[in-house]
1. Work out the source of 21 here, i.e. which of P, Q gives that when relative contact order in percent (Cα under 8 Å, 6 or more apart) is computed.
2. To which of P, Q does the computed value 16.0, 48 (Rg and Dmax of the Cα atoms in Å) belong?
3. Quick check on the output: -3000 is helix-only ellipticity at 222 nm (-39500 (n - 2.57) for each DSSP H run of 4 or more, over all residues; to 500), derived from one of P, Q. Which one produced it?
4. Using FRET efficiency 1/(1 + (r/R0)^6) of positions 6 and 46 (r between Cβ atoms, R0 = 35 Å, to 0.05) as the calculated read-out, with 0.15 as its value, let me know the right label among P, Q.
5. Assuming -0.55, -0.99 is log10 I(q)/I(0) by the Debye sum over Cα atoms at q = 0.13, 0.25 Å⁻¹, for residues 118-165 alone as calculated from a single structure, say which of P, Q it is.
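Each reported figure results from applying straightforward, stated rules to the coordinates on display, with no laboratory input. Bear in mind the structure is a predicted one, so any value in this text is a computation, not a measurement. Cβ atoms are built from the backbone, for glycine too; each structure is taken alone.
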Structure P
Amino acid sequence: MTDYPYSTRLKLLYALCYAETSMEQGIVPSSDLKDYDPIEAANFLACYLTFKAIREAERSPSDERIDNFDMLGVYQAFAIMLFVYLTLPLAEEGIVPDFTQSAVMIARTLFAELENEELAEIIDSGNRKFQLIGDAEQEYIMDYRQDLDKSVVAFVVAGTDENAPYEKQDLIPVFGSLLSMMCEAFQ
């Protein structure tokens, strides 16, 4: 799979992860990569990894909705960061995402049961946190961004390269740890 453009790699990873979650629900997704859009793939994968990281970090968004609503903005910011790192290489193929639209799609996916007012608050909070992390020049935050970027690259490689030295599932604990660090920073 090393000769394929990044967008094809992203669509393949999406198809694999989507199939994994769909099969649990009895849905059989398309196996034709032409049926998938790379931006849609990145949206799905950002949410997929965020859900997995939340579970790995043993967090409870439903409890935090009541006890610590602002933490939902941390999850939103984490997912947006994942989305950004997933889509950066697409620019080489002339594919540019609409980040505002993607932030809304991510929030609707992560927090499907919430009302529009709560979603707007989460999106706003997530965007502010994302901006804070993006603008920060402290070394530990720059290291965090770099670690998250490397983890995303490793996940894409693990999921799309049969010669990768690890499986994509092996990286889920890394995402759980990175999410935990972000939650602690905003606690």
Structure Q
Amino acid sequence: MVSGFSKDKDGFTVVAPGMLGKTLTRKLVPVVDKVRDLHTKFGGRVYNVRIIRTRWSGNARGVGKEAITSITDVRPTPRVVDLGSLQEVTTLIGLDEAGSVSVNQISGRFTEEILLGVDAAQRQPALNENVFYEIEFPRVDGKPGVKRRFHIRAAPNYDPYGFQWSIVLEKADEDRGNMGDLR
């Protein structure tokens, strides 16, 4: 028996707080992350994925001015499945994108709370805060690319044998072009 694991009356291992970090699959996450980073080094993942937290100056989302309060880079770069599945939709003010994408091979070092946008103090977003994902394809000329905004569509799923999280994201109406950039 691995130290720190307990058994029930029938001799089966009990999942308990603190156990996850002691499993072999958890200990291998840093090794798998190094291998996953090769996809970015070789040019196979030429985009950035970020979790953005913002706060509105008013008492509710959409009231006042929106400002970025934190950016979490999702590294090593996860796999974005079929950004091409987004469809252009005609609106009253022009074209917009709609649809969903799947993001997988997110490092097992992340927690569900981080992926859901819970902050370091374990605080859910307040009524005047927003959490969204952003996917950006930098341009070849070195200028910033389009920063597409996505909201979480379903809870993240952890696959211990894949050493990864996966999440489904829904395209948001407004991208982050007019909010400035902290980088």
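1. The read-out comes from structure Q.
2. Structure P accounts for this read-out.
3. The correct label is Q.
4. Answer for the origin of the read-out: Q.
5. Only one of P, Q returns -0.55, -0.99 for log10 I(q)/I(0) by the Debye sum over Cα atoms at q = 0.13, 0.25 Å⁻¹, for residues 118-165 alone, namely Q.
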